[in-house]
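So, here come the structures, one by one.
Read-outs throughout are calculated quantities, based only on the coordinates presented, and are distinct from any laboratory measurement. None of these values were measured; they are calculated from a predicted model.
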Structure 1
Amino acid sequence: MHKIIVISTLALFFIACRPNIDEAKLAKIDSLQNVLDSSQQLFNKVDSVKIMKYSNHYFENLDYVRNEYYDTVETEIAFYIDKYYGMRKAMKLMRKNYSKAKSELIISQNQLNLLTQDIDNGLVEKSQLDKYLELESNNVNQVKGVVNKIYEAYDYNIQLYEEMNPRVDSIIADNKQKARLAKANS
């Protein structure tokens, strides 16, 4: 009986000492978690292997066209290559920011989980919670923005790459063959 009284007293003490957090602030944390969950789902649709494989091949093709393309091109091929070249910014963005976005998603999720645990354990002062929420809100919005940019670039440009690249590879292969023949004949 004595143990029950001690445990009950301790439980009441911890509940009483826990800061009384406004429900709206707790709802804000839940809202931020939902945004991160949505961003994670969107990010999971992005295939990192495709990004690396396609972007590496894409930039190899661009380097060849810029530096080694032998011969003049027909207008139609020039426009095609120009459209292919138009994917450059998206390919760079995906290649450069994929790993960063992945780690920022993990960090933001961990930070929100830690904040929730700290609130549950009474470790966050009510006066500091607004600062933490503002910081986490900014971080979540930043992560969401990066993930959205990567997904938009991926969704459109990977499909475009898959459609255009076989022809670009063929154009380059034909040009390499012409260059070999020209070199052999000189």
Structure 2
Amino acid sequence: MAAAFVDVTARLSLVMAGLSVAWSLFQLLLVAALGRLDPVGWLQRQGLPVPSAMQWAAHHALSLTLLMLLLSVALLAVSWALLRRHEWGRIGFIVFLVVVALANFAMLPLVDGMFAAMQSILPAGFLDSPDGREALAQMQASRWTALISAGVTALAFAALHGWLVIKLCRDEVRALFR
């Protein structure tokens, strides 16, 4: 039973890590293309305010994408080691589970910040109109929906990851690793 649990967990993680590596490589292509298109500059030329977080992300897009690729490759290695029953793979996998669970909660303020940034690009005159007030009300409802959804998702993943950590720390699972 413990061996089957480890096998399924490792294989699923290998698939997810492989997909993440592929996505990261695709993102590298997008970053290269968007870097040439300069979307931040285009928004500014249109007279739209560009939030500082968006400017920061655009400025560091290549580094962020390379970091994601590196982490994806690390997850691939840890998942392979988990499948091959290496103790460092089990420990590394546990670290990934905990870090990802915490990162999900750390992202919640970014969701809120995204909505604040979207609201800031709306012209003041528009916000005083009936359509503007309706748009603002819809945006606020969407903000809370997104925050609640992201919070519930973070809790669900934290519970799942916690369960996986507990299972990976049980004696019958630990006995499988060298």
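If helix-only ellipticity at 222 nm (-39500 (n - 2.57) for each DSSP H run of 4 or more, over all residues; to 500) computes to -29000, which of 1, 2 did it come from? Computing helix-only ellipticity at 222 nm (-39500 (n - 2.57) for each DSSP H run of 4 or more, over all residues; to 500) on every structure in 1, 2 gives -29000 only for 2.
When relative contact order in percent (Cα under 8 Å, 6 or more apart) is calculated for each of the structures 1, 2, the largest result comes from 1. Assuming 1.36 is Rg/Rh (Cα atoms, Kirkwood Rh), for residues 116-163 alone as calculated from a single structure, say which of 1, 2 it is. It must be structure 1, since only it matches. Looking at structures 1, 2, which one was volume of the Cα convex hull per residue in Å³ calculated from, given that it came out as 118? The read-out was computed on structure 2.
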